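**Q** Multiple structures are listed underneath, in C-alpha cells.
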Structure 1
Amino acid sequence: MTAPNAHPVVARTGHGAAAPAATSPGAPRTTSDVRDMVLAAIDRHTPLRIVGRGTWLAGGRPVTSAEPIHLGALTGIVDYTPGDLTLTARAGTPLSEIAAATAAEGQWLALVPWGGDDGTLGATLATATAGPVAGMFGTPRDVAIGIETVTGTGDIVRGGGRVVKNVAGFDLTRLMVGAWGTLGVITEVSVRLRALPECDETVALPLNGESSLGTLLAKVRTAPIGPLSLELISAAAARRLALGEGSTLLVRIAGNAELVAAQRAALAAVGDVVDAPPNVWTALRTVEPTEAAVVRLSGTVARFAETWSAAERLAAAAGGLAHASVQRSVVRVVMPLQDGALSEAGAAALRGESRDTRIFERLPASMWTSVAPTAVADRLSRGVRTAFDPHRLLNPGILGEPA
C-alpha cells in the first residue's frame with residue numbers, strides 16, 4: 001500500500017553501480033538463470049559455491065570443492081517506493097549503489113555492515129553481517145522484509161513481500177538470512193529504509209585512568225541520548241583510526257540540530273568530548289586486513305567489561321585490535337595473519353578457555369577443526385537443510401556439516 005503523499009514507484013537499474021567483481025561469461029543475470037544452473041548442477045552432481053562480488057570469501061568455514069556460481073551480474077534496483085520507505089534489489093547489487101539511490105531521496109539502508117559498501121546486498125543478508133548501527137536499527141533479519149531464493153531443489157521460492165506490513169505465516173525471510181547460502185541462492189531482497197537525519201555527528205570520549213570502563217558506560221547509558229552507534233575502540237584500533245593513543249568510545253548522534261546539540265551537551269557532562277574524523281565509520285568498517293582471523297565474543301550486558309577485557313587480551317596476544325558494539329554487548333577481535341597463520345601466542349590464546357560465547361567469522365583453514373570442531377549436526381538443522389537442499393549442493397561445508 002502506498003502512503004497518500006508517496007512518490008511514485010521508481011524503478012532503477014545500474015544507478016551508480018561499481019563494476020561487478022570477476023564474473024564468468026555464463027554468469028546468471030536473472031533468477032531463471034540461477035534456477036537453470038542449480039538444476040544443471042543437480043543433474044551433474046556438482047556442488048556450487050555461491051559468490052557475490054567475492055569480497056569476503058574467507059568468511060565462514062572453508063567450502064569443500066565446488067563450482068562457483070557468480071552473482072555479480074545479477075544486479076540492479078528493481079523497485080523503489082520512497083513514500084513507503086521500501087526498496088527491492090537483486091542480490092548482486094552493491095550496497096554502494098543502494099546508498100547512492102536512496103540518498104537522492106533523503107533515505108538510507110541501515111545495514112552498514114563490517115567490510116564497507118563494496119559487498120552485495122545478497123551476501124550481507126546471507127551471512128547476516130551486522131554493523132555499528134545494529135544496536136539501534138536491528139540486524140539484517142530486522143531490515144529484510146522479503147526475499148526470493150532458488151533452493152537446492154531448483155525451486156524458486158519467495159517469502160515476505162515488498163511492503164513493511166506483511167503477514168506471511170512461516171517466516172522464510174528470517175530463515176534464509178544468516179543461512180550462508182546453504183538453503184538457497186538469494187536472488188532478490190526487499191528491505192525497509194530509514195529517513196536520513198538532518199544532522200549526523202560522531203564524537204569520541206577518550207577513556208582515561210580516572211574512571212573505570214564500567215563507570216563510563218553506566219553514565220553514558222543513563223544519559224538522555226539515543227545514539228545510532230555506541231562503539232568501543234581498543235587503543236590499537238584508535239591509533240589506526242587517528243583517534244589518539246588510548247581506548248575510545250565512539251558515539252554517533254543524529255536528529256535535528258536542536259536534538260543533536262542537546263545530546264552533545266549531555267555527553268559533555270559525562271566526559272571529554274572530541275569530534276571524531278568525518279570518515280571514522282568507513283575507516284572502522286574497513287580496518288580489517290585482507291588476511292586476518294576474526295572472532296566475536298558476546299556475553300550479558302552486566303558483564304560487558306569482563307568480555308571487553310578478555311577481547312583486549314586476545315587482541316594483544318595476536319598483535320591485533322578490538323572494537324565492541326556496546327548496545328549489543330558484542331566484541332569483534334581482529335587478528336592479522338602472517339603467511340596465512342596466526343602467531344603462536346595468538347593461536348594459543350584463541351584455543352584457551354572462555355566464559356563468553358565465541359563465533360568465528362574468519363580463521364586459517366587449518367584451525368577450524370581444532371578451535372571450532374562442532375558440526376551443524378542437530379536434528380532440526382539437518383531436517384531444514386534436507387528440505388531445502390537435499391543434495392547438499394549449496395556451499396557444502398561452510399556450516400561445518402558432515403559430508
Structure 2
Amino acid sequence: MCKYSANLITMNAVINLFLDTRRAKANGKYPVKLRVYFNTVAKHYRTGYDATEDEFFNAYLSKRPRNEFRDLRIKLSSISNEAEKNASKIEPFSFEKFEKKMYRGKGESDNVFFYYKQYIEQLRKEERAGTLSNYDISLKSLKKFVNRNKEKPVEALSFFDVTPDFLNSYEKWMVGEGRSLTTVGINLRPLRAIFNIALQEGNFTIETYPFGKRKYQIPAGRKVKKVLNNAELKTLYTFKVPKNSPQTKARDLWFFSYQCNGMNIRDIAELKYKDIQGDKIVFIRNKTKNTNKANSKPIIVPITDLVKKTIQKYGNPKLSGETYVFPVFSDGMNQFDKLKKIQNFAKFINQHIKNLAVAAGLPTGISTYWARHSFTTSAIRNGASMEFIQDSLGHQDMKTTMNYWGGFEESVKRDISEKIMDFV
C-alpha cells in the first residue's frame with residue numbers, strides 16, 4: 001500500500017507522508033496521504049496532492065531533488081512540517097485534537113465563536129441539554145454585543161480581542177441593557193471555559209488570558225436566598241384552596257421538595273421506583289452526575305407520611321424499578337425533550353404556588369427554589385449541624401455548604417443565632 005514513505009517522529013506520534021499505490025487515479029497518479037500513528041492506531045488523511053512513484057521519490061524522499069521537483073517538495077514538506085508542529089503541541093496526544101488543529105478552516109483556531117459552536121455540538125452529542133442551553137445563551141449574548149454597532153453582522157471574534165477592557169465593556173453594556181451582574185456572570189463563565197479549552201490546545205499563551213487577578217474577574221452576583229419562616233410555612237400548608245385545583249397540586253409538590261431535603265425539580269422528575277429503598281429515597285443529584293462522576297454522593301431522604309401520600313396521589317403506577325415515580329418523563333425521551341418537560345413542570349408549580357401565596361398574604365416571589373432554602377433554614381433552626389446540612393444537600397465538601405449558607409439573608413442567620421440561646 002505504501003512503498004514510499006518518510007517518518008517524522010514526535011514526542012507523541014509517528015507522522016509520515018506516503019504514496020498510496022493501491023489504485024491509480026484517472027491521471028495515472030496516486031494520492032499522497034498523511035499517516036499519523038499513535039498507540040497502535042494509524043489514521044490516514046488526504047493532502048490534496050497526487051504524484052507518480054517517480055515524482056514522490058524525487059520530490060520528497062530524495063535528499064537533493066532536481067529543479068523540476070522542488071515545487072512539489074516545498075508543498076509536501078509544508079504539510080508534513082505543519083502536521084509535526086501541531087502534533088508536538090498536543091499532550092497527551094489524541095487524534096481528535098490533532099484533527100481540530102490540522103483541518104479546521106483558516107482562522108478558526110483564533111475564533112471564539114467557532115470554539116463555542118464546536119463545544120455546543122459536543123454537548124448536543126452527549127445530550128447535556130441544560131449545559132448546552134447555557135452555552136447557547138452565552139454565545140448569542142456575545143454575538144449581540146460584538147455586532148451592536150455594526151451594519152453587517154460578523155461571525156468571528158478573535159481570542160486576542162477578548163481583553164479585560166472588552167469584558168468590562170461587555171459587563172457595562174449588559175447592565176445598561178437592564179441585566180443583573182448575576183446574568184453577566186452566568187454568560188461569562190462559559191466564555192472562560194472556552195478560553196481554557198483553547199489555552200489547553202496551545203492557541204494562545206497565558207499572558208493573553210483575560211481572566212483572573214489584576215485582569216477581569218467574573219462577578220459573583222449571588223442572589224440572596226429567600227426562605228419562609230415557620231409561621232409562613234404553616235400558612236402555606238394550611239391555607240384553604242379547592243381540593244383538586246392546580247394550586248393544591250403545586251403546593252403538594254412544593255412540600256414534597258421541602259420534605260425531601262429541598263430536592264430540586266429535575267431530581268423529582270428523574271426519580272424512579274428503584275430509588276425508593278424501603279423507608280427511604282436514595283438518589284444522586286442530576287446536577288453532579290456529569291461533573292463528579294467519580295465522587296457522586298448519594299442523598300438519603302426518609303419517606304414521611306407526606307412524601308408517601310404525594311407519591312400515591314400523583315405518582316405513576318409501579319410497573320418496574322425503572323418506572324418514573326412522577327408522570328413528567330417517559331421512556332426513550334432524550335435530554336432535549338426532558339429539558340422542555342422540566343421547564344413546563346417548574347413553570348406549573350411556580351405559577352400556582354405564587355397565586356396561592358398572593359391569596360394567603362405570603363411573599364409573592366415564592367418559587368421552587370424557596371423549598372430548598374426553607375428546608376435548610378428550618379433544619380438549622382431545629383438544631384441540625386452543618387455536617388447534616390452538607391450531607392442532606394449532597395455537597396461534596398463543607399466549603400460548598402458554607403458558601404451556600406453565606407447567601408442567606410442576614411435576618412435569617414441572626415434569627416438562628418438567637419434561637420440557639422432559647423435555653424436561657
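**Q** Which one of 1, 2 has relative contact order in percent (Cα under 8 Å, 6 or more apart), as calculated from the coordinates, equal to 12?
**A** Comparing all candidates, it corresponds to 2.
**Q** For which of the structures 1, 2 does the calculation of mean count of other Cβ atoms within 10 Å over residues 46-53 return 15.4? All intermediate terms of the calculation are to be shown ahead of the outcome.
**A** Details: 1: 22.4; 2: 15.4.
Structure of origin is 2.
**Q** Using FRET efficiency 1/(1 + (r/R0)^6) of positions 254 and 278 (r between Cβ atoms, R0 = 30 Å, to 0.05) as the calculated read-out, with 1.00 as its value, let me know the right label among 1, 2.
**A** 1
**Q** Continuing with this model, one more query. One of 1, 2 was used to calculate helix-only ellipticity at 222 nm (-39500 (n - 2.57) for each DSSP H run of 4 or more, over all residues; to 500), giving -7500; which?
**A** This figure was derived from 1.
**Q** Comparing distance in nm of label points 7 Å out along Cα→Cβ at positions 134 and 358 across 1, 2, which structure shows the greatest value? Please report the intermediate quantities before stating the final value.
**A** Numbers: 1: 1.9; 2: 3.2.
Going through 1, 2 one by one, distance in nm of label points 7 Å out along Cα→Cβ at positions 134 and 358 peaks for structure 2.
**Q** Computing Rg/Rh (Cα atoms, Kirkwood Rh) for each of 1, 2, which one ends up highest?
**A** On the way: 1: 0.97; 2: 1.12.
Max of Rg/Rh (Cα atoms, Kirkwood Rh): 2.
Readers should treat all values here as calculations from the given coordinates under stated rules, not as data from a laboratory. Bear in mind the structure is a predicted one, so any value in this text is a computation, not a measurement. Cβ atoms are built from the backbone, for glycine too; each structure is taken alone.
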